[in-house]
1. Upon calculation of distance in nm of label points 7 Å out along Cα→Cβ at positions 497 and 649 from the atomic coordinates, which of the structures P, Q, R produces 3.2?
2. Where does the value -500 come from, among P, Q, R, when helix-only ellipticity at 222 nm (-39500 (n - 2.57) for each DSSP H run of 4 or more, over all residues; to 500) is the thing being computed?
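Here, each number is a calculation from the coordinates, and none is a lab measurement. Predicted, not measured: the structure shown is a model, and the values here were computed from it. Cβ atoms are built from the backbone, for glycine too; each structure is taken alone.
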Structure P
Amino acid sequence: ATASGCSFEETGTYLAVTHGGTGKVIVYKRSGDTFSALSALTGIPDGDYGATGCAFTPSGNYLVIALHISSNTTLVAYSRSGDTFTKLSGPALSESYGEDCAVTSDGVYMAVCNNLSPAVSVFKRSGSSFTRLSTPYLPLTGGSDISFRPDGRHLALVLGSALYIYGRSDDTFTETAIPADVKNSVYCAAFSPDGSMLACVRFSYPTDYLPNCYGVYPVSHSPGPGAVVDESQDIAFSWGVYSDLPDIWPQTQLSAKLRWRPQGETAYTEITISGSAQSYTMPAGTLSGDYIEWQVLIEYESGKYTSGSEWITISTVDAVPEKPIPLSPLNEYVDVSDNIRFEWQHVINSGTAQSGADLQYSIEGGAWTDLASVSGSDQFYDCPGGTLPGGSLRWRVRTYNSDGVEGDWSDPAAFVGIGPPAAPSISNITESARPTISWVASGQVGYHLQITKDGAVIYDTGETAGAEKSHTVPFYLANGSYAIRLRYINSSQQWSPWATSGFILAFTPPDTPTISVAAIINGARISISNIDEDAQHVYLLRDGVPIADITGLSTYDDYAALGTVTYVARVVDSNENYADSLPANVTVTVIGAVLAAVDALDAPVKMRLKAAGQPPVTRQKQLIGAANHYAGREHPVFTFSEFSTEVFNPSYYYTSFADWELLEALVNRRQTVLYRDMLGNRIFGAITIHNFTQEDDNRIMFALTIQRVDYVEQIEYAEVDAS
């Protein structure tokens, strides 16, 4: 006959199988994977569809069987002792056509659902006797499936295609309200062995059968699947409680059990949480392993726990942070003398907090400089005022994950610092008598360098424009101790603090040259000897000022001197070290006056004759300034500038037209000229006016207007070829 139903007892030792038509029920005993049939149960009538269902109590001590026959017997019960099943005296029944049966875990209450009226019959057992309960309030017809909650507190009944649930109090059953989406279109239903779930098979016409489970269970787990936690910190676990049918399973928590284990292991650690607290903080250092599984069980009724939730896998291996996002300062002006808050956003796929951060800054697109390191989750850093220089600044940040692994640097964020730039760093001073000073500075648009000896400034560049970060001293220094002061100005026109550095010159000079000087007409002749064979350059200095490069010469005529002057020859070797000759003095005179272009000093125009009545050399100097009138003042306030205008007016005459032509040719060259006379006047100037009068006796009388100009007679020292 066709099997129509089956039931295992709790240990899985006994399996009862019903067969339709014959009413036959066979019990099998299991040993390992082998099932052996016991003797068929006796006392079960045949007919119609025969035995249609059966149910063991969990302990296996009782077995009830539903019969679908026309006689007035729809339920029979057996007690078990070992492998022996004894039929109990059946309850008195007037109905027929049983479809399914159910029994409580203690075997006290038994129920059968009938195809005909009444739909449900409930019996209470006492010993071997059954008492039928009066249940006129239960449905009258059409029962097809029935299930007791193991503790007997609820009874689920499928009537037609609707689900009914009844709560039991003593011997009284009261219908429990359930939502329509749970109630309708149900084919069969059964409670789980622990009573925490109700499984229903729902159907959708014509053939789709869909399983659904209802019950009480933990929800909203945190940390959730795939979450990353920092095992070195306290970890917060939390969950919620949800009941699909609160009238059956209260949506409350009496206590909870949290379990965790390393992924891949079966043994777990269990932590009991007393009371209704739906969270637990696990102390730092508790978890071990890269991947951890955890679940929670809820005690929803005294001594009754939900099934464990699905094992949730979390990781202690954090993701590598992405590029953080700089937030502030960003494209703005910031006073660097005040505290500056740098803020950013930590970006990481795992959602974990940062464990630290590094910040760097650069000036005017220069090299990156460490600014600060932050420990912890704060996504900001307060930079003390005065830390950063002024100028165009950029900053960037990188963050660390919970494992202490750093991510990429952020894209640079720019801002303009208002304030003085940082002091420059003097990086090198060459060891030569004309040293080159090099430095490092960011955002430089100009600089100011001074050299001091014994506290006195011996060289000062003044405020010099340019981004060049090296400077060669334009003259030669003697052996000794010196100090350098250096500052620079940025694009915001703010000067940095001074940077200082000392240096000592102790070079070995070349051989000392020898010179002799003698006066010549309108000049001086300098003779040079004893030149070091390693000499790269030889210079002539007049009164301490280099006026000529005389390399390779043994004599040199100077047509620019006047009065008593001192000459020195300076020899420079391949290391740019030098030696000076002993000084030599000479007195240079001129007859009358001489005038020469600065590019032809050895071809002067002579002026010696002065007629009676011609004025001496006159000189006029005008100081430049401005007179400003102000309200309430009758007279102006005069402010002088640094400028002046100075004019010389010498007057002479020629008796030779050829001499006049030489003078006029010089004037027409429009060159800077050097004027010297026997009165001791010596000026560089430009001839702007020349007046002349031609007399009958062939005299040409003339007067010149010479405006003094700022002519630099000093030459620059050449670069030394050290190859």
Structure Q
Amino acid sequence: MDDRDKAIAAVRQLAPWRAEEYQGWFETGAAMHSAGCTLADFIDWSKQAPNFSADACERTWNRYSATDTGRNVGSLVQWCREDGGTISTGGTGASGFALDWDSEVSVKSGDWLPEVYVPPPSEEFTGDLLKLLRVMFRAEDIVGYATKSWCREGKWLPADRGGWRPQWELQRDLIAAGDDIGSVVGDYELACGAWLRINPLDGNGVADKNITDYRYALVESDSLPIDEQYAVVQKLELPCVALIHSGGKSLHAIVKIDAPSLEVYRERVEFLFSVCAKHGLPIDRANKNPSRLFRMPGCFRGENKQYLIATDTGQLDWDSWDRFIDEADDELPDFVTLGDMLGANLPPLKPELIQGLLREGHKLIISGPSKGAKSFALIQLCIAFGTGRQWMGRDCKHGRCLYVNLELDEVSGYHRFNDVLTDQKLTDSEFTQAAKNVDIWTLRGHVQQLEILAPKLIRRAKRNDYVAVVIDPIYKLAGNENDAEAMTKFGNLFDHVGMSLGCSVIYCHHHSKGSQGHKRAEDRSSGSGVFSRDPDAVLDLVELEISDERRAALCDAIEAEALHEQLNASGFPWRSEVPRDHWPVPDKLMKSILGVAPKSISNSCAGVRAHAHARATAMAGFRLEAALREFARPSPTLLWFSWPVHVLDTWGLLDDAKAAGELSPYEMAQQKRKSRAKREQKNEVDQLSMAIASLDLGGQPRSVKNAASEAGVSEVTIRKWLKKSADWACKNGIITQDEK
């Protein structure tokens, strides 16, 4: 276990009062903070209290960073034991990210370790103490030792604080005494053995305050066989001044720390212990004190011997070892020689998740205007994954996906999915697949910071084999979206989610304020430029301006399609009864139907046309643009949003449509002039038609002279209007219906 694992294991066993009473709650949080736990860990533990407040947890947690409370993982272990709990030791598994409460931790297997064995003691092992004193201490150092012991419940412990003498005196007397160590340091209990202190003392006591040089730390573990302990120490190249067999189940490694102060000593010991634990050597963290006792070599411990295995092993000193660990254990991938990856060894690219846009395991952001139907686009995408259908004209991989709903009311979200499913006219099989393959996680009212939410998302989703996690929208999680550093960390968390789950992460964001037509697709998202740099694919929905003429053409196309569908369903042979050139023109088609079809059919067609007209009037045009890392930039996809789905512009009505701000001032003025001219032309044609209708009602001939008099204009003007009209013509001064 590393510090965080042990802290979490401890707090789970603490008495409930520690979360309920402020002082106990505050000190437990301080110890968790010191042990490397996260705010999410603290919040999860605090939830058991009746007066729980996530905001209070966050405020208090932030205070710990600026306050040295003196509480740490050892405090948690002590409180755990006081409350009747126990802490089991164990190594950590693969690291590199924050563990959640259900993360699995395990000791690395012995296959990782070299096959080495602890050498046996020498025949002259009683001389090991003299050897150790010479390599560990200077002549002027005062060395502490303990030989008196007592047995409690079968376990031998030091009976007092022991004694201390200068190293040169001990060395002199040991040389004179030969094998009789007891005559120098005092007789010890053969069943128990004896101890030394790891650092020199000031001669006034044996507490941490009496340490004169923070030279060494004790690494001890009895959770692994001693040969494996020895192998880990060698593998990690710990800078040991001495390795000692305890005469029991553990190896005592005396590691060179060489700290200039107690504060630095604590930091280095914590780092040392965390590295050992991470690599499968669970450490007894009670050994973090600089005044700690370790087994004295050259003594018996029952039938076994406490002896010196080796001196000065591993790296030369702490600084060398620190660099070694940084280089060897940086959790980064190895360098790869390019030649090893080319030719027959060239690995295949990841399969495409969305054809031509996104590969499996990559990130995609969809940006668009506020209330611009982005959620509907993402719901369509989820259904495309669930059914294997196309999305925006592109094939999608068939698989499970998770839709994380941060914004919509839960029931409203279900209705939206139902509306989209219904509109897409799925087969029964496709509907069943969508219902089975799309999961929804509604967090409206429960949104947390992403650093807190990510581990929980991973824990819940890791066994579901999703092809994608869709998060809608991210502004609920992002915090300060203008902070590039914060947004970079935000993107890294999405990377972590995707790598942990083995799936793509897809999310949406809103445009910045103002017109967007003059910007590139990747620059339209609100906030930091990280939003465009970080994802593998950026898709942008920009709304297009729809002119009156374009809207009229859309209405004609939608109404004509609706009428065709209704007539086909009626069984009436309309295609043989209606001229072909009337089919795409709703006015002409309805006029023909009124003349040849039964009244019931013409009435139903009128109702269908009215509904289609209302739908077409409400449709919004969009252009979907892409900026891609893995593919060439594709041509824009032109879409209409016809509630509740986006449909392709199969009519070509949006080919030259522009977004707001996309036209230059000159182009905008020119467009206004053309639009005004078309309106004036339509007005002229309308006046002509009204004048002719009035002549017909009065029984007057349709002459140019009579039409001019009726309209109140000159005959020259009437002739100009006739030239512009597609419905009327003039022959010998008489107005006739144009039969073209």
Structure R
Amino acid sequence: MSDISFEDAVVFETREESRMSLLQMILPRKRLGFSNSRIGQNCPIESVAKGWGEFYLDSPTAALVSLLQFVVEASGSHYQIPEDTSLPFSYSDILSNSSSHLSNTYIYPLTRKPADAFVNRVGSFLNALLMVASEFPSDSYRLFLDQFTSFVMACSESSIRTFRHTGTMIGLKIMTILSDLKSLNDEMAMTVWMRMFNSMFAVRSRDVVNDIRLLCISELGQWFARYPHCYLQPTSLRIFYEALNDGCGDVIQCSLDNISVLCRIDGLLSQSLALTTEFREILVECCVGKEDAIAEKSVQFLTHFYVLSAEILSDDDCRVLEQLIMAANRGLAQAAADLFILRRNGLEGESFCQRIQHLLQLFVDSGHEQADYLVDSFIDNCELVLDWKPMIALLLENPKSHELSDIYCSSLIAILLAGVKQATTGEIPPGRYTKDLRREPRPSLGRQATNWLAPVLPELLRTYANSLEDTERLLELPKYFCFEYYHEGNRMGQFNELVEHFELIIFGQTSTSVLESTVQTLAFLNRMIPNSLTKQLLNGAVTNYKMAWQRTQDPSPSKSTQNGANRLLATLRLVTVLSGHFNLSEWDLTEPLLFSLKMFLRQRRLPNGDDLPPEAFSLYLKACFCCLCWDMENLEGMALNNVDMDEYCAVMHQNLEDYLYVTFSLVGKSSTEPLAYHGFSYICDLFVLHGNLCASSNPSICSVAHAPSGNEVDILEGFSWNTSLSSVFGSYARTNAEQLQRIRSILTSYRKWCA
């Protein structure tokens, strides 16, 4: 042999490079801290591997020492193996000395942030090295494999984590490369591979360190991906399934990812099916676990095998998985919906009513009040939830055919609304999250919904008028209509019929929630298509209120006091809801409402002086607030029209003072007054809105603004402070959702004012 050295085998540009170790040569210079710009270029990995091969053929022992040094440095140790170390190597001595040169046993290359890049560089070098070694003479190749793999396995058995982790990583990479490079008939490679599998992989796949177990499962997937061109038998798939019991989510996810792919290989299908059946309970537990990604993958995996063998899941299993359709995670919910579609999408020849009943039963059993989650789970893969034409026909015919129960009809209306809403807006339901949030409206479906619903919506409202819940949902549908529909083909008659039916609901309804839904949609319709019918409705509502008020002031004993009070309350309720959505300024309601508000405040202070229920006082508070807000909005427009502003602004300022007098009298009583919470919010909002008037260039408009006095500020601060304390120390606040909501509203209003 000649005296060739590693430095002679590799051509170096600088003297400094010639003294670098194998690891230093293959890693980016910036990681090693070199400042010389000429050393900023990496040595080509293939050149380093080829140079080492020439070095090995000339000086096997010295070359092997440099390779062991590579493993030691990759583990994070600064120990330098003596160059005169000779065969046979004492691995235990090398590891013992290396451990004393570790700066930290928990911070090493595989745990630092660029660990992936480090593994890729090491893997690339090992691949190049083994390719070079595969051309060695048989004896040299055997010595190389035996010494290198023996040291790597010794590292993988170390009690010190850094050696165990790094040795396992390098050993697994060697196994992967061996299975790729060598023929399966290569006895030498197969012997080494099986020895590493049984002695290293089998033990390390159960290591206490999560990352080591994850490495094992990940590489196992790569080996099986070449099946049948690998050293493994189908029975080894069990390792993946046993890993489903792992305590680390990444390991479980990796196992699921691998078996989801491997089960599609023909030679592994039967074994996969048998193992899936055996580990069914564990897979179902993964479906309902805390990790959404694992749950989604598990449901998809079981669904795949359900297609192959429906017996793999019991009815109880399927019912558990179907509950996930209402999960907050969209991917998981849609995966569960796919399984439901497979099981209950109906047989050929079934009517729409028969097919939809499976979906209705699912919704009823879920116990959810809203169908948004249900529809979102099915909207991409099940046309049934968007098949509105037969839904509408079924709803219209059901009072005669009685094919659906009342609860099923309500559920169908909820599904109809949710489908129309999501198809036209593209918005997923609030509270549901997804990894790729996209808003994808479907304009063509919005037009279809309008074509089918617009002609029959009044009839649907009449048919289901006895159900407040159904009525509210049907009332929301016009918000998603395409209003070009009414302008085409002389269809304004349908629009007028709809508005007229809204009028019937408004004047015949006592439910505040239904009134609110009706008026909100009516205001939307009026913005889209302004019409005289809406103004007539507003005029009628205001007139009815004024007449009811006059009757309560009639001293005639022939009038029924209770009937008059009920009539006033009903008309006031409607006017209050209307004032929240319509500008009623032209009917001059602000001062009459304020007069009534102050009068009822005086009556409440007298013994037995309250003729109206507390709701009436609350309604007056809200109605006056809304009217004051509309009056403020009218100011700029009146100024542009050259209206005499001084008198108008003076009246408006007085109205504001009167309203603040009432609300501060409520807030001053703190928590003893139930309406104090509303009063506080109204005060803060008015201060914010009227404070903006100070920026106006018109002096008259500026005069409307109210400057809070020191006493008023003290009252507001004291109320908000007492409310905050009650939320912290009051046990009632932790159990009373309504009270918590009030406290939240108070703090929000106060923060708006302070800002």
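1. Of the options listed, only Q reproduces it.
2. Here the read-out was taken from P.
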